[in-house]
Structure P
Amino acid sequence: MHISEGVLSPAVLIGGAAIAAAGVAAGLKDIDQKEIPSMGILSAAFFVASLIHVPVGPVSVHLILNGLVGLILGWKAFPAILVGTALHALLFQFGGITTLGVNTLNMALPAVICYYLFGWGLKSGSGRSVFIFAAFASGCCAVLISSIMVGFSLYLTGEAFLPAAKLVVAAHLPVMFIEGSLTAACTLFLRKVRPELLEGVYAPK
């Protein structure tokens, strides 16, 4: 899901960086010290999950776990994913410094969207089937939205990237179901052993 250096146009890079910066600012606003450990753990999970990747044209296919990160952290997924993405660029040259904003946006914004779309299913009192469905759907949809955003980022740079954009979305279809299963399994485990980590899940009135 990382877009390499030298691929995107300056306009896309600047726009992506600006929106990502706004998301990070929103995520850091009113942050509680007690939330920092869980942010660190989820940032590390995102970092490790993304290490095994397969290059596909100007991007790469790999696990993301942004659906899980989003469900637990909400807007705080932005700074958590920024840290993981920055370490990928600095330590392993996945993506790059100039594409850091766009790559963060493409993975963190879907996490926040899924937080609002499916967080209701993980609130206290939800039945097991509803809980599993919401977690699975969050994992699937986060990858789908991320792949569409990556493809759109490439398309905005030039129509010549349209075949690559379509390839990105198609290549991530199998990853969607893997991510959905992992997200469901992880949240079920947390529900049993650390239910307090799910306390911040969005629960509309």
Structure Q
Amino acid sequence: MSELVVQAESIFRSLNREVWVVTSSSAEARGGLLATWVSQASLDPEKPVLLAGLAPNHHTTRLVQESGILAAHLLTQDQQELAWNFARDSGRTRDKLAACELAESDSGIPILQACHSILVGSVFAKVETGDRVYFWADIIEAQCHSNSSPLCEQEFIRWCDDSKKLILKEDKQGDVALQREGQSEFRQSLPSWLQFNGS
């Protein structure tokens, strides 16, 4: 790796983003994944918007694409096991929600009953960039169950033992390998409305 890559990776690793469990469902399936690319995307408090960046090859991403609805759950600081449940493998191979206490939202998607907070969003826009699908969603339901700080990435990583860290690392490397070509194609075919021309 070049010095630039090493330094950039070091900076990004110093961040401590919240970890979110994103769930969705379609008529045939349900799923969830652990995400850190989730944030507020509207300044107007009267029109709250959520932005979620999900890997295009993930099961839950397909469910969000099909249903147009997602739920983003913050976890409490002692819910590392729950975070691991949604991080360790694919929802194509097992039902990650099977062992969870669930409620259904008004929109019909699975909601984790025991968590810090929940935002349910109705997707109104998306952009596919090769390595991420970005969904903008109007918040249609919101529940806050705790005033404490939520579980963040650094605390979750510290909780993981070496075998768990290896699984996370291999999963990330697999995603990068799958998505690298798509990201390159996206950059080469940027629509004019999305190109930056410096003016």
* Asked: Comparing structures P, Q by mean count of other Cβ atoms within 10 Å over residues 75-82, which one has the largest value?
  -> P
* Using helix-only ellipticity at 222 nm (-39500 (n - 2.57) for each DSSP H run of 4 or more, over all residues; to 500) as the calculated read-out, with -10000 as its value, let me know the right label among P, Q. => Q
* Structure fact -> The value 11.8 for mean count of other Cβ atoms within 10 Å over residues 43-50, derived from one of P, Q, belongs to structure Q
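When relative contact order in percent (Cα under 8 Å, 6 or more apart) is compared over structures P, Q, which one is greatest?
Comparing P, Q, the top value of relative contact order in percent (Cα under 8 Å, 6 or more apart) belongs to P.
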* **Identity of the structure behind 16.1, 50 (criterion: Rg and Dmax of the Cα atoms in Å, calculated), options P, Q** => P
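Read-outs throughout are calculated quantities, based only on the coordinates presented, and are distinct from any laboratory measurement. As the structure is a computational prediction, the values presented were derived from the model and not from experiment. Cβ atoms are built from the backbone, for glycine too; each structure is taken alone.
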